[in-house]
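Next come the structures, one after another.
No value in this document is a laboratory result; all are computed from the given coordinates. It should be emphasised that the depicted structure is a prediction, and the values quoted were computed from it without experimental measurement. Cβ atoms are built from the backbone, for glycine too; each structure is taken alone.
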Structure I
Amino acid sequence: MKLELVNHLLAVKMTISYKGKSKKMDKLVVDTGAAHTLISSDIVNEIGIYFENGDSLVSAYGIGGEEYSFRKPVDIIKLGTHKIPEIKLDLEI
């Protein structure tokens, strides 16, 4: 996995694969202080990832208060050359 420094923030390339479709993100910011990974659902909507009945809801607390997301299993994520199969991602509602 190759981390880059972009505008004083750590960033990595990431690809999410879901039901035969993939979405590549060239500069995903790594939040080193986060309790869990959160991805905007707007980014992955085009590959069919969206909230559905049965998806788990997750809450997180931060400076802005309480935020909600949904948890969705994906086929695989790739971070640089590192692959993580069958992982659940939290996606912003």
Structure II
Amino acid sequence: MNKRRKPTHPGEILREDIIKPLDLTVTEAARRLGVTRKTLSALINCKASLSPEMAVRVARATKTSPESWLYMQAKLDLWIAEQKPPTVQELAI
């Protein structure tokens, strides 16, 4: 089992560092991003992963890079996968 700290979900970053400081409602933030309230709510409540399409939307709205948002998601996905590593045999060459 990996001892590293669980990476922060990108939806939590979006909620805590962008939506809350701007005093936006979820409905208004979703409208500005061009997504449904349900879609944004699932993301910021860490119930859904950040898709490449959403990364592009968030990046454009926040003047950041989509790669930075996808990197956050990839780090989290990898951490989750490493918690139950599969049993594999080495491929000897």
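Observations on the structure shown:
- Among candidates I, II, the computation of helix-only ellipticity at 222 nm (-39500 (n - 2.57) for each DSSP H run of 4 or more, over all residues; to 500) that gave -15000 used structure II.
- Origin of the value 1.5, where distance in nm of label points 7 Å out along Cα→Cβ at positions 42 and 58 was derived from one of I, II: II
- Of the structures I, II, the one that 15, 48, 33, 4 was derived from, the read-out being P(r) over Cα pairs in 10 Å bins from 0, in percent: I
- Among I, II, structure where relative contact order in percent (Cα under 8 Å, 6 or more apart) as derived comes to 36: II
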